[in-house]
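Each structure below is given as structure tokens.
Please treat every number below as a calculation from the coordinates, not as lab data. Just so we're clear, the structure is a prediction, and the values are computed from it rather than from any experiment. Cβ atoms are built from the backbone, for glycine too; each structure is taken alone.
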Structure P
Amino acid sequence: MNRQQRLEIEAATFRRLIEHLRQNPQVQNIELMSVAGFCRNCLAKWYKSEAAARSSEVDYEAARELVYSMSYRRWKERYQIEATPEQMQAFEEHQRSSDS
């Protein structure tokens, strides 16, 4: 596999991950953070950071829109529910274990 093929495969994989998250809005960001240590907002921050590393400025809200396929405000209104005490506990436990 050459460098170009690898980049194309990585880009396609990223697009597939984004599409999978878009198709599963019932999976809350707090659940992703608790289990995987990242969420949709993390992906937007990474996207913005990688663009900056390549001298291409991307606004954080624009990166979020790329990930969510709509404004973050609209996504929250449509899909985000208040975290349960159990979700908050799992998130806090994950945070503590990550700090260790």
Structure Q
Amino acid sequence: MLDKMKQLWEMKRKMDEIKKELDGLVLESEDNLVKVAITGSQEVKAVTIKIDLAGADKAKLEASLTETVNRAVRESQKSAAQKMSALGGIPGLGM
């Protein structure tokens, strides 16, 4: 039982380290209209509109922003999954 508790404590420590890494990791996604910066923890850090809004097509800009944010979130999820997979499981606990 004590060994399993130690394993759980070690896994928590490793997860905290990964969380800290993900918080510091900034990923960017962009197209010719917008640029989005997001952390590995999926916190949007910046949204940049790369065009002059006076002549912008609102629907096109909204679609671009939606797709760019979604792409950034997918990249963030992929980065988080890669880091979490390094943890593996906990032997003896079926995890």
Worksheet entry | Of the structures P, Q, the one that 7.0 was derived from, the read-out being mean projected area of the Cα convex hull in nm² | Q
Worksheet item: P, Q: which one has distance in nm of label points 7 Å out along Cα→Cβ at positions 15 and 47, as calculated, at 3.1?
Response: Q
Worksheet item: With FRET efficiency 1/(1 + (r/R0)^6) of positions 7 and 71 (r between Cβ atoms, R0 = 25 Å, to 0.05) computed per structure, which member of P, Q shows the largest figure?
Response: P
Fill in: Identity of the structure behind 3.5 (criterion: mean projected area of the Cα convex hull in nm², for residues 39-86 alone, calculated), options P, Q
Q
Response to the item:
From the coordinates of one of P, Q, helix-only ellipticity at 222 nm (-39500 (n - 2.57) for each DSSP H run of 4 or more, over all residues; to 500) came out at -23500; that one is structure P
